[in-house]
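Heads up, there are several structures right after this.
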Structure 1
């Protein structure tokens, strides 16, 4: 059966929409669709699988295993499995990021 649902129905907050593939549609892919204000972003964390980011709008400063990387609209960032990472919107405009998880559910551990 084809899964169709408005992104708005997947919102967990004004900032985040979460699709967990296994729960929603029986597939092994999950994603976050996020929009961040200036100075905001997720805390340092890691996953037991790689994470692929698509910066859809704005500019993000990623910190990946202690290294800073700046990525703007249209850039793809791949973070290896088990690698501490975070990102932040350091620009004035809103930052929109799609975060793809090659797993049917999001598995995330806080890291410092």
Structure 2
């Protein structure tokens, strides 16, 4: 388990500065499989492929439970019947926060995160 996965997301209601690009790039290697995507807002993204729709849906449900427990929620898309796209950014600050990387690390530890 990575150091990030041991942390708990902290509430972020705004008024906090988003991570600087260099800080996000420093955290990115701690969440293998995730990519940094610029834009407004910047986000980290992971695309996973599963054997079938049932496995994809089961994984999404595990992500949902994890996200509820941490109070930090990704954008989730199931597409092409067996693919899941997860996007994380902190909407309250219109950018990336350490919480995004914490949840990404926890997602990486879920059963099925290694997908086909």
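No lab work stands behind these numbers, since they all come straight from the coordinates. Remember, predicted model here, so these are calculated numbers, not experimental data. Cβ atoms are built from the backbone, for glycine too; each structure is taken alone.
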Origin of the value -10000, where helix-only ellipticity at 222 nm (-39500 (n - 2.57) for each DSSP H run of 4 or more, over all residues; to 500) was derived from one of 1, 2: 2
Quick one: Cα extents along the principal axes in Å, for residues 5-52 alone came out at 42, 25, 19 when computed from one of 1, 2, so which one is it? 2
Figure out for me which of the structures 1, 2 the number 3.3 belongs to, where distance in nm of label points 7 Å out along Cα→Cβ at positions 21 and 61 was derived from the coordinates. 1
